[in-house]
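K.L.:
Listed after this line are the structures, all set down as structure tokens.
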Structure P
Amino acid sequence: MAGHVKFKTCARLVFITLLFCGSAPICFSENRMLQLWYKEDKKAAKYENLRSDLGIIFNQAEREGIPPLLLVEKLKEGSAKHAAPAKLFDAMKAELEKLTAARLLVSQACPDPGDSEETLSLIRGISIFLRGGLKEAELLRFLRLSCADSAARSRFLSLGSAMLSILSIDELSADQRIALGESLMESGIPESGFRTVASLFLKGKVNRIDTGDVLAIVTANLVPGRGIIRMEEELNRRTQKK
């Protein structure tokens, strides 16, 4: 199934690339949110020469079921940093690719991803996780555990944030990331505890405790109640033995 997702994502990205490779003009009706950005944001004037190309990006996003607000957020981020037009355009194309991949993952994993606000949050979160280094196949597995209700979807977003924190601290293999992510999603540990789990990897790194040992401590104590405390106690014990 992961290969199927990857094929469909690649097919969409090829189409996106082709949109910007031809010299012939493309007719489109400009997205309303893009119109409002040009009308209401004073910084938008700097990017007037990109208007038709940005219109193509917004229309493609609409066809893919991507909320235009997510593209407007990227526009505002780039213009606030006074990005050069060419740099902003490249960033918008890259953002469309990530959002397209994110939307496909949501469609594959959760046929009913909740209301429009929840769908937007999932797509936004997944695109951030992809940029941070998590892989589509991993996210698809985690996402399939999060489709039951709003609480589970919130848990998925907290998991993704924690996983990015862990990846910034230490390297985990693909198998280790999947084992940790699935264990956390299915555990009785509250999602507020995911950040604590990430901090344990930092403590292990500082004290030169093998990543596999930290992972074993975490996965062995994923139980409600004193699970987090037990992880901390065991890690402290290992640290004192050093």
Structure Q
Amino acid sequence: MRKWDYGFALGQIGVLEKSILPREILEETLSLSSQETFLRLKEGFSRGYEYRREYDFLEEVFEKEEGALKELASFLLKEETAINILKGLDNPQVLEKAQISLESFLEGFLRFYFDILNTLIFLRIKKHNLKEDFYEHNGCQELLNILEKEDFIRLNPSIKNFYYQAKKLIEEGQDYLLEFLKERFLVEFLKEKKKKLLGEEVVFWYYFAKRINLKVTKLFVLGKLCTLKTEKLKRALGVAYG
């Protein structure tokens, strides 16, 4: 799709991004119950839901919201390559095959995305002595060599920052926070891109900004149902939004 064909999508996102709940509103719910949190934050949902104090029901609500978000973003993208990448984000093995004849933004995004994933795998292997395969991508071996030596001169500064923050979380035994850290760095990468470009970059930014919003909301609602300590919820919020 040509850049000027994204006018409709950009207009829609200008409205849709108002549903992304600010950090301040999320923080206000820390002292509330699961039900009170759900009712306070459901304005960020795509449709109305009644609260039921059932883990499986609430899990299904968030699955529906994440599915609706992906479908909406796919509709706004329209271009097949970008849609396939968006839908393959949770299956990196599929993305490995989607790197032919990509435009500069998509190629740059995939490179950053794989660098983040491979950095996480590298750190987990080092900490827990695991046996895992790295995701293939151009420059993958170069990245692993840099991480092994912690020689970051030739590395994207964002990957360096991600490496040290992720390493600290793993050393502290806070692995459950790594998903929030990963999502935050992706949002920040895309936020910089959308400042300069007016195409699929904005759709990808909206998708990830909304997705991390849903992930934090889900943790708050389900975490409180399972009596997760407020301090852990607060820490997750801090990692997700910096």
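K.L.:
Quick check on the output: 10.8 is mean count of other Cβ atoms within 10 Å over residues 124-131, derived from one of P, Q. Which one produced it?
P.N.:
Going through each structure in turn, the value belongs to Q.
K.L.:
Any idea which of P, Q comes out highest on relative contact order in percent (Cα under 8 Å, 6 or more apart)?
P.N.:
Values: P: 13; Q: 31.
Comparing P, Q, the top value of relative contact order in percent (Cα under 8 Å, 6 or more apart) belongs to Q.
K.L.:
Assuming 40, 19, 16 is semi-axes √(5λ) of the Cα gyration tensor in Å as calculated from a single structure, say which of P, Q it is.
P.N.:
Matching structure: P.
No value in this document is a laboratory result; all are computed from the given coordinates. Since the structure is predicted, the reported quantities are computational estimates derived from the model, not experimental observations. Cβ atoms are built from the backbone, for glycine too; each structure is taken alone.
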